[in-house]
1. Among the shown structures I, II, III, from which was the value -10500 of helix-only ellipticity at 222 nm (-39500 (n - 2.57) for each DSSP H run of 4 or more, over all residues; to 500) calculated?
2. Any idea which of I, II, III comes out highest on relative contact order in percent (Cα under 8 Å, 6 or more apart)?
3. Identify which of structures I, II, III gives the largest calculated value of distance in nm of label points 7 Å out along Cα→Cβ at positions 38 and 182.
4. Starting from the value 3.9: which structure in I, II, III was distance in nm of label points 7 Å out along Cα→Cβ at positions 30 and 238 calculated from?
Structure I
Amino acid sequence: MPEVSVVPVLRDNFVWLLHGEQPDRVAVVDPGEAAPVREALTTRGLTPEAILVTHRHWDHVNGIEALLEHWPVPVYGPRDEPVPARSHALADGDRVELPGLGLEFDVLAIPGHTLGHIAYHGHGLLLSGDTLFAGGCGRMFEGTAPQMLASLDRLANLPAETELYCGHEYTLKNLDFCHAVEPDNEAIAQVRERAEARLADGLPSLPTSLAMERDYNVFLRCREASVRESASRRAGRELNSPEDVFSVIRDWKDGF
């Protein structure tokens, strides 16, 4: 598994740096702001080899063009979304090969947050953008509940040991919501303890693993009786399909 380091930008965004076989060579993931990334690269003596983009939202792409002024590297991003200076348009099933880093990633289409959103999976890690968060999932700005649930199911079915790197530091807020939905789930307290300890040390709460997420992330647990019962109480009616459960808890989270 490659080394991964982080550059916090904006209010709560993560820009991930994926280190290659030569640790001073990196791929930059979702640079929503240029100045902090440029400073981190320069201070740490790092040279970017590529930029990877998960979706078109400004807080994931606004730093691209300014970074290219210093480092004219290839930009990989979703085919069906406008990404500034994109040189490689990606669709489901494509494979990104970064020979300068010795890294390769499979591209997964995961519509819901945006219709063209993609994830990158490889080397035991998952770059999920704003689709799957630690303890949560993204808002559905363009997609439908069935689309988003199918995307989350797809990610949850990747190998359990896969490490999750998402786009924002939302973990503690998401844990509050998970507890509201599943107050008797002991895994939530365990994840909170870990997250609080990391944050106290000045580290991001991430990564988590997909195994951990399956145990407590209510958006991956729409088929569990406890989540279904909680969502049914919230809706005031019996919910029988995972899609209905997901829709109710997503709406619940929007106003939480």
Structure II
Amino acid sequence: MALLTCDFFSDALERGTSMTVVLPQPTLEQIGVSGTVHQDPPRVLYLLHGLSDDHTAWLRYTSIERYATALGFAVVMPAVDRSFYANEVHGHAYWDYVSDELPQVVRRFLRVSHDPADTFVAGLSMGGYGALKHAVTHPDRYAGAASLSGVADIRQIGERLERAEIVERVFGGEFGPGDDLFGLLAAVDPATAPRLYVGCGTEEDRLMPPNERFVAEARARGLDVTTDFRPGVHEWGLWDAQIQDVLVWMAGS
């Protein structure tokens, strides 16, 4: 695989920003790594970070480069600060950046597939919320979306997760219809919705009950949902294990 750190200017954010990218590379002599390119141009996964992380977190705390190598995925990891992938009321337009501008930048800079059938989005915690929000807001753009320990109920960040500063700075003190995954889910056509993968640790993670409720409502709507509720807490050991299964699940599309 090739590993890139790309620093560039974002018009949506009106500032410089960065993304980390893993790209498939066929190799003959590399020891211990499968370098086969399974598809040309490769499928692309937009992999979103959590609240306390940045665009380097998945690379630092998991073996995402090795896992993606084996399956021939390009992986794009953007930086979005503590934005919850929203257009911040007091800040920057991160929703516009990730949902609209970033794919254009990727297409301009990188040789990856542009086909929605080859495009996926996934994330953990805050990034899990972002992944599901992209999937239910733009179902025509993705073949699948995965949320690992995601904030399925956005109201939790001001209530049980005690993030009042984020509620005020990002959302202006209250959540709108476009912020609520359950409301967005109700408007999705099951016939055109991407496949969903919802995972969470079952050991004292306060995000578990909302994830169970999201799965139940998505299935009631007729969406294709794979669940991965396994023993674990809100930490990287769980997500490193789960992202391997997520990639295999995506590769089976």
Structure III
Amino acid sequence: MELPRTPSMRLDGKRALVTGASRGIGFALAAALAEAGAHVTLAARGAAQLDEAAAALIEASHQADTLALDITDIGAMREAVARFETLDIVVSSAGLARHGPASQTTPEDYDAVMDVNLRAAYFLAQAAAQKMQGRGGAILNVSSQMGHVGGPDRAVYCATKHGLEGMTKAMAIEFGPMGVRINTLCPTFVLTPLTAPTFADPDKRAWIEAKIKLPRVAEVTDLMGPAVFLCSDAAAMITGTHLLVDGGWTAG
């Protein structure tokens, strides 16, 4: 009897684009894809940080280059995607949070968070799918556990992430016949330089630790394996869904 073989999680020969890749979660996911064999383009607004991030990957013998890009500039983003000769993987990791009471949300803060977290992600997925049509590919939207629950001072952020979840499901229906898969990765609070002030607040850290069922908080490395899996042939039949990396937060 011939044994079935587990599909590979290697990404050799794949071309990947990761937005928000100059630091934090985005950089970790770019590193994960590169380690799995993909040639990764790191995109973000800050050219200096991008160069430093790409240099670290190249020093580790990975394939990487950079793209200075404001993801909210839809025209520039579309032009950048069109310039790729091939594009197999897109990870939409750029994100913005302006937390505060819903009763005090300003239109300016609402628009800023919506522009990055939902509008830019929507049109990046659209451009990526058009580029991948006929060849196939994988789109991974970095969402959040807050796309499945609510949280204090996070009404706008939750709105964008719940919207991202719905958008991903609807796009999966349309992109499936094109051979393009699209999913979301939904982390809990992850310890990064950006979240350090939150974790430094004893009350906020206690709230986070009480919600996470595992006996520690998350780190960027916790997201790397799941991201590679969702972008690889091992997830070839997975589309229109989410993978929660939340330490059991949403379990109850």
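1. On the way: I: -10500; II: -8500; III: -12500.
Here the read-out was taken from I.
2. Values: I: 13; II: 17; III: 20.
By relative contact order in percent (Cα under 8 Å, 6 or more apart), the leading structure of I, II, III is III.
3. Values: I: 4.4; II: 3.6; III: 1.6.
Going through I, II, III one by one, distance in nm of label points 7 Å out along Cα→Cβ at positions 38 and 182 peaks for structure I.
4. Numbers: I: 3.9; II: 3.1; III: 2.4.
The read-out comes from structure I.
We did not get these values from a lab; they are worked out from the coordinates using the rules stated. This structure is a prediction, so every number in the text was calculated from the model and none was measured. Cβ atoms are built from the backbone, for glycine too; each structure is taken alone.
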